[in-house]
Structure I
Amino acid sequence: ALTNDYDLILMDMQMPVMGGLEATKMLRHTAYDGPIIALTANVMKHDVEIYIEAGCNEALAKPIDKKELEFTLEKYLSLQKISNQKWNEILDNNEFKKLNETYKSKLPSLITDLQTFNDARQWKELKDLSHNIKGSSGCFGFMTISQAASTLEMDLKQENHENAKNSFDKLIHSINQNV
């Protein structure tokens, strides 16, 4: 984003190469003064304060709630209210359907990765993958997967490995139900 080429930026806070915090700070340093909205699965008060300090205007929880996104876009962009029909057009769009099917086709490989990390007792990697699954699956409407991934992530954050075993099984089951 060059200095004010964009009216608004939706910033994923967990990007692979450069994190959202660093990217936001860099944008603010280059004099971008438009709104930056953090998109994150971490919406605890402390986390949101960190995003605001870095230069975000506010944070939206992943998976994204369409009404909350609509409200935020209207607030910062003075847009006319986006109708439900428009959202349905987006969701019925062939490109979105292709993305959804592509995501669904990758679910079996997620199971393999989850099992690999779990078997090797690589808790940080398992927690990070659960976090990613929580956000991505929710964005594509796989809410049972998203909720199961969220539970596993929380158990691993709290180092509650007893509960994590059960949460892990539920996540694998949820993914298998959607394959």
Structure II
Amino acid sequence: MKQLIIRSTLGVLICFYSITSSSQHVNTYAGNGIDSLVNGKGKNASFGKCFGIGSDKNGNLYIPDTYHNVIRKIDSKGHVSTFAGSGKFGNKDGIANEAEFSEPAGAYVDHHGNVFIADWGGNKIRKINSKGIVSTVAGLDSTGYVNGDKDVAMFCAPRSCCVDEDGNIYVGDCWNHSIR
């Protein structure tokens, strides 16, 4: 059986699309269709608008809850928790539950278990390491199109990101209409 993880059109449901040789099914894995920030198992949890989903080698899913400014985690048993973010709109780095995000949109987990976040409203790429520390790896508080080191690089609404095996970060820079 093959499975595809999908989010609903409004981004408030996380579903599995299962395909076998004889059938196709869509099952809600987490979320109840209500735009809210509630942790819990499966359909007892709720999400706000979500865009990107990242996964790690243990089957955990990482979902930027864009309108609630947090990163949610769904473990392999279907339990939803807030992985990082205080829920306040901002750009504060630090301990995961005290960090602030600005409309996070995309997530990617590298082979070291670091979770990279495209912080759409903050125009930054953020990293949550295995110790739960959030840091900015590139981008400034303002919009622009500037290549360079993390302290000078500028984005305009980064929507997605991924990291190759050499540690290079690729960014879907939405309003600059480019992959960088």
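Bear in mind these aren't lab numbers, they're just calculated from the coordinates by the rules spelled out. Fair warning: this is a prediction, and the values are worked out from it, not measured in the lab. Cβ atoms are built from the backbone, for glycine too; each structure is taken alone.
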message = If FRET efficiency 1/(1 + (r/R0)^6) of positions 104 and 120 (r between Cβ atoms, R0 = 30 Å, to 0.05) computes to 0.70, which of I, II did it come from?
response = I
key: Winner on relative contact order in percent (Cα under 8 Å, 6 or more apart) once structures I, II are ranked, highest first   = I
request  = Please state which of the structures I, II yields 0 when helix-only ellipticity at 222 nm (-39500 (n - 2.57) for each DSSP H run of 4 or more, over all residues; to 500) is computed from it.
outcome  = II
note = The value -0.61, -0.91, -1.12, -1.32 for log10 I(q)/I(0) by the Debye sum over Cα atoms at q = 0.13, 0.16, 0.18, 0.20 Å⁻¹, derived from one of I, II, belongs to structure II
